[in-house]
Structures are given as structure tokens and as C-alpha cells.
1. Quick check on the output: -14500 is helix-only ellipticity at 222 nm (-39500 (n - 2.57) for each DSSP H run of 4 or more, over all residues; to 500), derived from one of 1, 2. Which one produced it?
2. Figure out for me which of the structures 1, 2 the number 4.2 belongs to, where distance in nm of label points 7 Å out along Cα→Cβ at positions 27 and 179 was derived from the coordinates.
3. Consider the structures 1, 2: one of them gives 20.0 for mean projected area of the Cα convex hull in nm² as calculated from the coordinates. Say which.
4. Out of 1, 2, which one gives 3.6 for distance in nm of label points 7 Å out along Cα→Cβ at positions 19 and 363 as computed from the coordinates?
5. State the single structure among 1, 2 that was used to calculate distance in nm of label points 7 Å out along Cα→Cβ at positions 115 and 195, giving 1.8.
6. I have 1.05 for Rg/Rh (Cα atoms, Kirkwood Rh), for residues 323-394 alone, calculated from one of the structures 1, 2. Which structure is it?
7. To test your reading of the models, identify which of 1, 2 gives 90 for volume of the Cα convex hull per residue in Å³, for residues 259-378 alone when calculated.
8. semi-axes √(5λ) of the Cα gyration tensor in Å, for residues 147-298 alone computed as 26, 21, 15: which structure among 1, 2?
Structure 1
Amino acid sequence: MIIHVVKNGDTLWGTANRYGVDVSKIIEANELPDPNKLVIGQALVIPGVVRKHTVRPREMLWQIAQFYGTTVQELLEVNQIQNPNLITPGMVLTIPVRKPVIDVNAYVINMGEEGAQDVREVGEYLTYAAPFAYIMQEDGGLTEINDTEVIRAAVESRAIAMMCITNFTAADPGSKLAQTILGSKEIQERLLNNIVKTMKEKGYQGLNIDFENVYPEDREQYNQFLRRAVDRLHKENYFVSTALAPKTSGDQKGLLYEAHDYRAHGRIVDFVILMTYEWGYRFGPPQAISPLNQIKQVLDYAVTVIPREKIFFGFQLYARDWLLPHVEGQEAETFDMQEAVRRAVKHGAVIQYDQTSQAPFFRYVDEEGRTHEVWFEDARSAQAKFDMVKDYRLRGISYWVLGYPFPQNWLLLGENFTIRKRR
């Protein structure tokens, strides 16, 4: 696929003609609500464009294969060439795309049929689907969630259902709860019994542990709990993963970070999900939610202490709209990428692209005369993140969270990677 950035004077029909693609295909790929309304700076995915190479004089097939990162055999098969020595100048060759194989997880916050539909819509791209979440209780119990339909949708999509447990809620950061659980082997034993019981009853195949805001002094007790959890769940043939705050060093300070021991998690559990998002926090000042320059610092540290084949890159699926000037504690509005583009179109905003964070943004003035700043993701920023996953040779990508439409992402994900599916 090609990513086209709209310039002044561009029309959808002119763009389609330029690339030799039907207008309807561009409309469908980008889910454009009104093909007559584009804005400067808008990124469009152009589907159906095949890479071609015109053979030059004295050029050999092995040279072409080397240049495009493919093999002679793949070129022969795709172009139905019987004899590699019989290529001639001017011959047009189709270049095959070699795609790395990765795992893809998506957290699901909508339960019941709504959550099931979220999974079905993108199920072909998922290795794991993770309903979020069972809340741990101070006695080792778990709050119940309506995840049956979501699990069924995951199975129908050949995705693995991954159970999630967490210690925090919107009303409670969960630090004291974590301390209570991590400080008692008896409570941990009851918690693990309840986890295994739920997994067997619901059909989960693995566990994702999301202890957040853990007191620094509970760091080693958290590591010990992970060892107990892995020992117990591996005996039942379940895998164990964890969610980790985005750290850039082993001694990074702060309640979010200190108890998350990257080296220990990398050694103990089967894989980790790096929560590489939320720099653009909804109560903070406007900025990119998942800035690539910041994520790179996290990955640079992570790969020194965690095996690459255990690391998932965290990718957010939502946009945010901040009022300006920003007032401390004022909450930004959160919505999907399609709505971000709709707002740009409605207000005639010019979409800009920040090269440092590799993220699009724009400003607009609403009907009440208030200035807004919107940060979101588009095809360019998604492709930049996929390139980073390839560059760092990571195990996969984890999305937070389904329920926010972003059609460009899923098209590009399938273009860049082969998604590992359950058998």
C-alpha cells in the first residue's frame, strides 16, 4: 500500500487517477464519510498498489532480489519465470513482499455482545483477545465480568482468550490492595486458585497480570508472586504475561515504575506488554499520546534486559482533544481516529505532522470561540510504529483498546506482518 498525504488542491478523484486505483477502493479503505471533503495534511491509504521493477540492461535476477530484500526463488514463483537466465531489459517484474510473523494482542473493555462485535470486526488480525479486567480483591477473590461472549468471539476468530487481572480501578490506584495481596502467601494462594478456576470455567488459555502503582518496597514481593503464578499456571499448561509501565532505565523513580522489575519479568514470565502510551495523558497538557521518540528510549532499555522475543509494543487506538489554554487537571476528550478526521474536516483545520514524535495533530476553533488541540494517529504514524517493531525485532504488538475504529491501522498491519493465529 501507499500512503498519500493530501496537499492543497488534491481531490479524491485526482488522487485515484494518479495511482491508477478506483475511487471506491480508497473510500472503502479509509472509511471516508464524505469523499468530497478532504483536508490538507490528511493521510490516505492507497490500496492495491503492487511493487514493480523494470529490468535494466545487464541486470541479474539475484541483484534485483538482493535490492528488494527478497529471494530469487520468490521472484521466479511470483512472476512465473522458468529460467532465471532468461530475463531481458524492459521486462516488468512484480516484487513479492516478505512479511515478518508477529503476535498481536488487543485488550477489550466492552463486555457482552458489544465487546464480542469489537473482536469479530478485527479478529483476523488477532493472536490474543484480552477482556479487561478481573479486579483482584483483598481476600484473594475476583470481581466477575461479563466476558463469555467476548471469549466466544475470540475462539470463532481463532484468537487466544487471555484472562486479565488488575489491582486498580478509576476510583482507586490499587497500591494498598497490591501491598495486601503481595504481603500474604495465603491470599496469593487463594487468588491463584480463583484464577485457575475461572480460566477452566471460561476457556482462557493464559493470564495477563497488571499490577500497577505498586509501592517500591513491594518490588521483590511482586517478583516472588510472579514466580508462584508461573509455577502454578505452567503446571496447568497456561502461559503468563505481564503489563509493564514504560521505563527508560532500571532505576527510574516514580510509583508507576519502581516496582516493575524489567529484568525479573523478562526472566520469569512468558512475555511482557509494554504500555508505551499515555504520554498525552487526558488530565495533562496536549501532546502526542504515543510519541515514537519516547517509545524508542523505552525499547532501547527494554531490549537490554528482556529478550526481544518476549516484548510486545503497546499501541493506543484513541485520539484526544484538549482545550487551550490548558488548565491543570482539565480532562481532554477521548474518541476514535475517525472522529479526529471528522473534526478536522468540519472546522477546515490543516493537519500537521510532528516529525519528532511521529504523530499528527491539528488545532481548530469551535462554535463558542474556544481553541482546541487534537493529537491522534494516522497511516503515517501507524507505519512508523510498525517499522519500529521490525527494527527492534519484537514479538508483537498489543492494542489498547478495541472499540475505537481505526481502519487504516488494520489494513497496514496486515500489509506489514503475517499474524500468528492459533491452530
Structure 2
Amino acid sequence: MTHFAVVAPALPSHFRALQALGVELVSRGHRVTFVHQQDAAAWLDSPLIHFHAVGLTSHPAGSLAQTLRYAANPGGLTGLRRLIADMARTTDMLCRELPAALSALQVDALICDQMEAAGGMVAEALDLPYVSVACALPVNREPGVPLPVMPMAYGEDERSRQMYQGSTRVYDWIMRRHRRVIAEHAAALGLSPRDGLHQCLSPLAQISQTVPGFEFPRVALPAHFHHVGPLRADIGAEPPLPYAVTAGKPMVFASLGTLLGQRYGVFRRIARACRRLDVQLLLAHCNGLDAAQARVLEREGATWVTDFAPQRAALARADAVVSHGGLNTVMDALVARTPVLALPIAFDQAGVAARVCHAGVGLRASARFCSSAAMSTLLQRLLNDTGFAGNLARLGAEVEAAGGTPVAADIVEAVMRTGRPVLAEGRR
């Protein structure tokens, strides 16, 4: 039995994916403990998973709400700086408090989200094996590939390459406060110099929720990088769709994710676009709206408005999905063979939207500026253009064949069994 600690950003989508992996490992006889600030325990709902709180002084109970407000509404450059400063404070706290916590918990190995540098750095400093997991788009850098947070389309011409290089320099400048924290703790922990997330990844195994066919072309990923597809709990555990959907009439599912569901104006434009097309619309706002707003959306064109809907069941029935471009939603849409209209808002959603278009499985538009009329035109294309079906079938099959949570657990166990890098080629 191995005791794994999980270190990840305190974001619901990341905790859900890693909890699925954790539950699978527990079913195989291991122990799994998430380590983070106290409020993050709210994102775990399995009694099989343990939680250990750190940062009780610097990140007291109730402080995560402000972080999530920054994340959901970064605004302009000032708001983005606030969010990055908060990320830096969290990484600083984890780097300071993880060593003692891991020792007290008698942890044997770590599972580290790529988006939190502290896990990998502390594991390396303590000489503990660790596996990196990309719950969002992978942060692995490669010449000729834009960073995952960038909205650029893929191109192999010189102008595109220069654009990618320039945008990387801008990103590194904006992230300088966070990079400084990484550099300072790398020195304090006795590690080689580093200052970026991409320099804090496991030398033993790296796992991604994507598949190669969805990504931009890659030639420089490490040999121990594994595309396994979505990390999900048992599919049979999700309830069926509780709505009487009219047969023969198109249905659209709309969701902006757990953190962004308060965008009432965007939902109104989606509802009006669906009313123009006379299609059924299931709209899930994830507790972002109140009852009065929900009633207005029903008058504007939504057939059903709810806080949460069983996403995979909704996507399986829907003829199109309108999404913020969250990676989890898009991967689930591929499995369901449902075309995507991506309206990216924050994080890596612009990069996901660019890949949706590159892979030919959907379209993208501006969440801020796309009118209901323009949105209805895009949705009509998704509903009527048969050209998306072939790409969805190909990528959906690739995701299904990738293996998901069980394969990810196999890789983690292989790391512990061998103590050596687990190569993707060897696994195939």
C-alpha cells in the first residue's frame, strides 16, 4: 500500500479529476490524501479520500472565496495581477508548509497537478517519487506551439512562430511575481534554478486529460508523457437526464462551468439565439444565478434552467453544446460526439477553443461580443453541417481508447513499482 498526497490548485474541476484518480487508487488498496488550505476540502465528496489542511494562518477558513472571485472575474490587467499575486501566495504557502505536512502524514509519493509548482518542487527536494497530471491543457513548452492560455490558431509559418515567441515573452512578464516565488523556493529547497511551471514536472511520468488528435501537433513531448483522456468517476454513477426531451427537435446544452455560471448576460444571448432557431435549450448555471434570473431566461428562450445537470447525459442527448471551453466539458463532448460552440472567458479556455477549431469539432466566438443573432448563425451551422461528424467520431473514439482513469492509475502504480520513468511507448 502506497500513501499518495495530492497537490493541486483549489479549483473544483481540478479536484474532481484528481479525486477520480484517487478513488481508483484507493480501490486498488492505496491511501490518498489531498493537501491544501482548509476551504478546498469542499471540492471533495468521496468518503474514500482524506484531506489535510495547511496554511491555517496565511489561508484561513473563508479566504478561498476571494480567490475564486478573482479567478471568475479577472477583468483587465489589474485584476489579472491580483489573481497572479494570489497564485504566488498559495505556491509560497505550500512550499513552506508541505515538507512538514508530508512528513507528519508519512506520505510515500505525490500526485501533482501541473498548475501548482509547489508539489513537484517539494517532492524533488524530499526525494519522493511524484507524477505530474495536466488537468488543464499541458504546460509543457515546445517551439512552434503557442502556450495553452493563448488564443492563437496553429500555424507552421514564420509569422506564427514569431507570434508564439512574442506571446510567451508577454506571458512570462505578466507571471513574473509567480515566477519569482518559484525561483526563490527552488533555491531554498536546494534545487536547480527554475522559475516556471513547465520546469517543475515529473521525470517519472506525466499524465494528460487530452489526446494527441485534439492537441496541436507536438514533436518534443517527453517519452514519459501519457495522453489518457478524461479522468472521470464511474460513468454508471451519474444519473440520467431528468427532462422530457421532445424527439425530432434539436436540443442544445449550455454551461459555463462551475466558476463562471454567474454570467447572466451571456446566458441571455444564448437563450435568445436558441429561440431564433426554435430549438430546445437546457441551461445549467452551476448556482451562478438566482431564481428571478432563471425565470427570465425561460421567457427568453431556455426550455429548462437548472443549477446543475448530469453533464455526460446532457451531452449524449444534445445536438450541440455551448460552453466556456473548459477542457472537461470539451472532452466529454468528444465522447458524446457533440459539436461545440466555445465562448472562452478565462484560464486556458482560449487555447481549448483554438484546438476545438483546429480539430474540426466545433466553432468559437467571443463571450463578450458575440450577439444572439451571430450566435444563432453559429449554432445553426453546428446543427446542420455534417462536416463536424467525421472529426467528432474520430476524436471520440480516440478519447474512448485512451483509457482514462484506470490507465492513469496503472501509470502511477508502475512508477511506484519500478522507480523508473514509465514510457508511453512501453505502455502501448
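Quick note: the coordinates plus some simple rules give every number you see, no bench work behind them. Note that the structure is predicted; figures quoted are calculated from it, not measured. Cβ atoms are built from the backbone, for glycine too; each structure is taken alone.
1. Structure of origin is 2.
2. Checking each candidate, the match is 2.
3. Going through each structure in turn, the value belongs to 2.
4. It traces back to 2.
5. Among 1, 2, the structure yielding 1.8 for distance in nm of label points 7 Å out along Cα→Cβ at positions 115 and 195 is 1.
6. It must be structure 1, since only it matches.
7. It was calculated from structure 2.
8. Considering all the candidates, the number was obtained from 1.
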